[in-house]
Structure I
Amino acid sequence: MTKDEGAMIYFSHDDGLAHVNPPGHPEQVARLEAVGAALAGMDLDRRAAPLCDDAEILRCHPRAHLDRIAAAVPAEGWRALDADTSLSPGSLTAARRAVGGCVAAVDAVLAGEAKTAFVGCRPPGHHAERETPMGFCLFGNIAIAAMRALDHHGLDRVAVVDFDVHHGNGTQDLLWDEGRALFVSSHQMPLYPGTGAASERGAQDNVLNLPLAAGSGGEAMRALYEDRVFPALRDFAPDLLLISAGFDAHAADPLAGLNWSTADFGWLTGRLCDLADELCGGRIVSTLEGGYDLQALGASVAAHVAVLKERSA
């Protein structure tokens, strides 16, 4: 572990490789290997994502949800929770690392150890609803990070920006009643999971859903963020910006069709850093969500992290 104070922090753990989905599943072990390879040459403050305590998961999920997942972990092979979401023997440990990495990243950034942090763990989290694992996700990683910042650190406001190609229905569900959190999601629509209409606004008018049409491309995304997302962030004035960083809007991704380029992810990261500099001292925590073409995933993560690294200096 490098201790270069002020450098961007990268949380990861090899336990993420022990979450093994059935053969042919797009959310595969090789995703984490591709991310690691893409970041191997970067000078980052590399830290092991810790195992989270139950209390962190229980910030967003009831005990029954955690207990059901723990009881369903198989001794060998796989156990399907739904058509898309499975458990293997190492899945719960991997999921605890993903939550723990997000919590540790929030703690480190708010302690001033770095301005930015990226959590390269799996399984992803933004589809996990309060009592329902789904869409490859077991726990709401980024929503738990938001509640850690609000309740443990006492921040007044936290914003979550989700640019995964799929709507973050789980994050929306977990933060629906939380007026101290703004949830912004851009996503292809119609597409799985079928939520994310602009009319879904949150109990405290704290949800902003921005559907994009298939094939609309990076130019439409840039205009949408300039016109809608960045003004909303300025109005909300968060103390910390969290990012659900899914890279499946890339043109090469097999699961969707927004046709973004690697450069689009770099541009978006830079503009979010601009807003963070303006609003919250540059403080950003980002965590990996989707991205299922391995080459595009690696390139896009590298572009995202390179900007976060530059802006953390």
Structure II
Amino acid sequence: MRPLVFGFVVVPHFSLIALSACVDPLRLANQVLDRAAYQSVLLSVEGGLVHSSDGIAVMSQHSLAQAPVLDVVFVIGPNPIPKRGLRPLALWLKKQAAQGVPLAGIDTGAYLMAQAGLLDGYRSTIHWEDHEALAEQFPKVIVTQHFFEVDRDRYTCSGGVAPLDLMTYLLTQPPGNRQLANEVANLLIAERRSLTDVQTVSIIHQYRVTHAVAIEVLRLMEANVAEPLTIAELAQFAGVSLRSLQRLFKQQFERSAERLYLDIRLAQARILVQRSDKSVREIALRTGFASPSHLTARYTPRYGASPQKDREKRSQGLASTERFLS
């Protein structure tokens, strides 16, 4: 039997770890099976060297125009997401879709597929930072917060090391099976996650919080960003005194409850600044600040630039990416 040919399209500033997390499971599957059941082919729009977001360049094997016959196409997305310069990729992906080739978007690759209209009516996921942008700009896409999605002939995943989960899932399908997927996961020392697992970005998990009161208060903070509660209200809801709550947060986080609550709101504000076109006024309202100037006064010392400057810096990064693609 001929091997299944997986084509991986790398876009300038693609995620190197995401590419590796896609390719290595296929290599290990061949090792376990002791035959070449899967083949990886590296593609780029023009061919030649392509720089990852780390600055490390990889040599693609073919341009899109010279691509061999492929059984699956993966788009390894860039960061930041370019707004222009992707028409040749979009046209090529549409041609592959018309030929019945399954398409996969890794990290922001899902966004690029949505731009080409190839995710309309499909379930899709993306990294949590870009979740809102994908949902708002492409209302025909059913956006979830899962680590990966498999919906008919469209596969998407959230990036980072989540491609391991997508790839081990795909290895359960012929010519693979569940045993093959488990053996590959064991070789990668990776715990397999399912289609129903969701991306966890809560500060509770970032800090590995186990204290019941702290968990309750943090959940309340994260659920009340637009209209913040007072620390006294948080203590009351958690059933502890204000002094006990303040002491707990100093012990657990080496920060006051007020400071941590502010950091949660600022982190959400920065996602909106960098990943949406919303005005600073609207962002301020969405994150519980009285005015744009109030947000700016808190945002600037935290991130070293005002919301406007921070957005401009990101736009410059986008322009740099688009120059690579044009």
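Computed from the coordinates by the stated procedures, all read-outs in this text should not be read as laboratory data. A quick note: this is a predicted structure, and the numbers were derived from the prediction, not measured. Cβ atoms are built from the backbone, for glycine too; each structure is taken alone.
Worth a mention:
- Winner on distance in nm of label points 7 Å out along Cα→Cβ at positions 117 and 221 once structures I, II are ranked, highest first: II
- Read-out relative contact order in percent (Cα under 8 Å, 6 or more apart), computed value 20, structure in I, II: I
- Looking at FRET efficiency 1/(1 + (r/R0)^6) of positions 29 and 157 (r between Cβ atoms, R0 = 35 Å, to 0.05) over structures I, II, structure II comes out largest.
- Taking percent of Cα pairs over 31 Å apart as the criterion, the highest value among I, II goes to II.
- For -11000 (helix-only ellipticity at 222 nm (-39500 (n - 2.57) for each DSSP H run of 4 or more, over all residues; to 500), calculated) the corresponding structure among I, II: I
- For distance in nm of label points 7 Å out along Cα→Cβ at positions 45 and 213, the highest value in the series I, II is held by structure II.
- At a computed 11.4, 32 (Rg and Dmax of the Cα atoms in Å, for residues 189-228 alone), which of I, II: I
- Structure from which 62 was derived, percent of Cα pairs over 15 Å apart, for residues 125-236 alone, options I, II: I
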